Each structure stands twice: as C-alpha cells, then as structure tokens.
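Multiple structures are listed underneath, in structure tokens.
Since every read-out is calculated from the coordinates, none of them should be taken as a lab result. All values derive from a computational prediction rather than experimental measurement. Cβ atoms are built from the backbone, for glycine too; each structure is taken alone.
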Structure 1
C-alpha cells in the first residue's frame, strides 16, 4: 500500500529582531514531498539572504528533477554568486536540512547543526549529523574531562564546523530511513533545541504551532529564530 504523508511548517523570530530562517514545503509531480529548512548567518541582511538563496536553489533544482545533492551544490553556488561585489553580504552562509519522503522512505541531506528528528512511539531520535562543536564537547564528558553541566554551558558548543557559504564543503550528511505509519519527521532550525526531547515528543503529534509555542514558553534569553516543518506518515 502506498504511504500517505501530510506536512506543515511554521516559524517564529523568537527573541531576535529579525528572521534569518527560510523554509519550503512542496509536493512534486510524482507525489514525493520535499521539505527544506535553512538557518542563515551573517547578520540581518546576510543571514536572511543566504537562507532564502539556499532554499530557493534546492527547491528549484529538485523540482526540475535534480537530486538533493544537486540542490545543495546549486545553493552553495547561489550563495557564492550572491555575495560577489556586495561587501555587506561578505561571509554570509546558512545551514541546510532537506528531505524527500515517498512511500515509507525518507532521504535527507544536511550541512550544519539544524536537527532532523524522527518521533515514533513517544521517543525522539536525531537522524542527521550535528556539524557543530557540540558532539566533540560532549565526548569530553564521556572521557571525564568535563562535567555535563560544563559541556552544556561551554561557550564554543554552538560553533559550526561546517556551513553553506559558497566554499567547497567538507562535511555533508546524507542518509535514508524507513518510517513507520504514525511517525513524525521534524526538520528544524537549531532554535528548537531550547526544549528537551521529552517536550518535542509530547508536542510532535499536535500542530506545528504548539511545538513552536513550547519553545517560546521555555523562556530562554535571546531565543534564536525557530522554524519547524513536520512530515507525518498517515498510513
């Protein structure tokens, strides 16, 4: 039996004066659903421009029959071209998490720290790699070199090891996964990490606005922009 998917997305500026995230949700001609989230960086102008360039390039490329990797390559080039001759956009870049779902399978590509979660049977699992310093810092806890509290508060925790900035990419995460009926997939900007996995799991079955509201209710100072796309397998 062919699986059916339902998707929705939303975002909020959080505690920031501007929105640097971009997102898109499309159903392709063959019924495949494409979801893309990009978290821009480089200040108000640069971050917003970079994330939109990246999302538009991925969507356009995939709609024309290209792969997710082709879309990432096109987006990287769009950012490179977009910053040429524009000093105010120098150094702009973006993270990316993009996914294609059809039947019972999801395929994804990601660069940066934007998380891609699978929520199933009340548990939350991150599917994609985290290209920030957080995994390395957490490894120091396992080795007894830092406490969990020190790791959580480490000033370098959110430093990116890779982002889409118009330069050759060394870290790209790609994968695929079978998805059971009733499970949810969440493509997010890292602003969602203000809440724990238990809150994400409890909110995932409801509308996206409820998950975003839970992030804002956490009351984190200077809450980052938060964007969420939910893909739910209905059958």
Structure 2
C-alpha cells in the first residue's frame, strides 16, 4: 500500500504551499498520470548548480577538473538512490502496475529521478534559497565526509561516475594489443566514450592496469576540454 506523500514530506522536513507539486514529483510515468519527468529535469539542473556552489566554497584551491569529479561523485545515480532509500522514497512512489510488479520502487534510476523531481518541485514552490538550504541538509553527512585527501577513487570509477552525472553512455574499453613474454607482458587498451567521440590509450602490465591508465588519460582529456 502506497503511503500518503505528506508523511514523506514531513519526514524530509518540507512543507509545500502547493502539495500537488510534491505528489507529482513522486509519480512515475508508468502510472499514466501527470508524471515527474519535467520536475526531474528541472531538479537535476538545480542540484548540479547547488552542489557546484558548495564544492566551490568548500574546496577553494581545487582545480575545475577535481571539482567536476567531486560533484559527479555526489550527484550520480547511485548516490541519489542511496539518499532516497534512506528516506524510504520507495514506499511513497506512484507506479504503474508493471513497474510495481517488477520492483520499480527499488530501482536506482526511479529513486534518483524522484529525488531530483522533489528538488524541482521545491524550487517551483519556494525558490532557489529553499532548495539550497534543503540540499545542504540532505547532503550534510556526505559533504562532511568528503575531503580531497580521502577522495581516492580509481580513475575508472571516477570516469564512470562523471559520465553518469552527464547522463551519457558509459566508457567502453577495448584491448588493442598484448605483447611480450608471458611473465613480462604489456597490454594496450583503448577507452572510448561513444557520444563524446573521444578516445584515449593506456598501457600496463595487466589489462586492468591498462584500463585504469586509459581512464586516467580520458579524465585528463575531458578536463582539458572543460567537460
């Protein structure tokens, strides 16, 4: 049984002047009613802006590329779904029968989209300052734990999260060559991002290390291009 949206709103510390906006934010397109896709589009942009501003203030000496990766780490689908689960969003989502039967209330994409839609609804209802205040509260623990010293994700993970935040296809890795003696092999791997039409080459003593090297070069390439 779907719970009343006002319970979730109260648990989130939000009071809407127009409660219908909040209900729409929790309505998936499969429900066949006015859905949350437009609110999600709006909330995605607002969230990216607010997190960018917070990181700009928190890490005043960090270069643009590092800030972009930190933001991607915070606003990627898995991170948003984690926050949505923590507040039991799945108990309040309005889904079509098919999505309901297939467990859509647990799906990362649906949960993360709903969270962004709530941000979009809050913006329309109360403006950007209310969004800033609530996003800071929502991400408080994640932001407190985030430092330049402890943020040491490997290049492949960083690149994947960056692409997820941009909502483009994930990187593809192709083994180009493998040379040398069995105990002294060198692997060459190409990393490509289809939509961006970019490619980088990495080498290493194992395929895994070559992929990491290619991912690192891709991150540098994107940083130089301002992406």
Structure 3
C-alpha cells in the first residue's frame, strides 16, 4: 500500500473538523490512515443533515458539556466556534440548561423500574388506570411533587430567549441518544415531540450521528499518554 501524504491528511482533517490538536499530530505520525478515515467519519454528519454551522456547534457544546462527558477543551473550542458562527450568549445558556435536564431521563427510567418491582403508590392507580402512559406520565404518577419540580425546571429552559422549540428538542435528542448516557425511552419521547414540532427527520438523524464521534476522546487521551510515556 502506498504511503499517505501526511500533509494532505492534515489538510483534510482541518477542513473536515475545523481544528488541529497535538493528539492529531501524534496520530498523523503513527496512524495516518486512521486519522484520514476518522476525519471523514466525524466530518460527514456535521455537514450532511442540513443544520446550520451555528446549530452544529451548539450540539457539540451540549455533548461536551454533558455531565456524562465533561470534555473541557472540546467545550471551549465549540463554544468559540458557536459564537463565531453567530450563536448568542442566550443560545449557549439555553443549551447549558438543557444539559442539566439530561439526568432526569435516567431518574425517570430508574423509578419506572421501582414501580415495576414495588408497584405504583396507591394514590397513583387512578392516574394511570387503564392507560399506557409514557415515561414522564409514569414519573408524575409515581411522585407528583418531584415531577412538579422537574416540570418547573424544564419550563425555565423552554422559556429561554435563545433557541427555538425545535432547536431545544434537537439538543435534547442529541443528549439522550449519545452513547455516553443513552436513555432510549426519554429519546423516544423527545423524538415524538420533534415530529410534532415539524423538525425534519434529516436533522434528527444528523444530531444523533454527531454524538458518535465523542468516542475519539478516549483515543486522544490514550495517544497522548503513550507519547508522554515514550518521552519519559
């Protein structure tokens, strides 16, 4: 197999991903074919679903800020890029409040398991009698007071001055779909909301695909540590 032109691989990566970091240089020196393939793999969803550059960067902000990831350097990079693409402070604050709500999906799913083992509280029987309520309705039946506090918190995100309702829904989908904190039933509820809001299927697919690239941060960490060990 012919050797790859590393300068061309670097140029491709910069074009597809919009940045270049020390770990990229380490991979370029050791596995240029991998870096080239990754550039296409991660770059494809960012430019293929019709979302604006602003919205693409806001999705990356949400994923990097997520409590299941907390990737500070990526968060700073994508915040800078979002602002450069026309995002406002209000947009970013809306994203960050939605990040806070990510944990509610896991909590609702866990309490749903409690209800399956212990049963619903007696006072909840009439609430769900004869129905097949969704995840959030079951949470409300399980603990109305807790659900009320969650609803109040969610309403502050919904009343933000930045993102549209459809954009907020796409951020929520990205958070619930990402492998770092996948919540299938919360995702389904968000997908149903997106459809009711008229959010395009391609946009939904795009934000879900974008989440997969976070796995490369493990590769980035590993190649950095390997280089440090070899230099010691």
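Annotations for the structure displayed:
- Distance in nm of label points 7 Å out along Cα→Cβ at positions 119 and 191 from the coordinates reads 1.7; which among 1, 2, 3: 1
- Which of 1, 2, 3 leads on relative contact order in percent (Cα under 8 Å, 6 or more apart), largest value: 1
- Label whose coordinates, when helix-only ellipticity at 222 nm (-39500 (n - 2.57) for each DSSP H run of 4 or more, over all residues; to 500) is calculated, return -9000 (choices 1, 2, 3): 1
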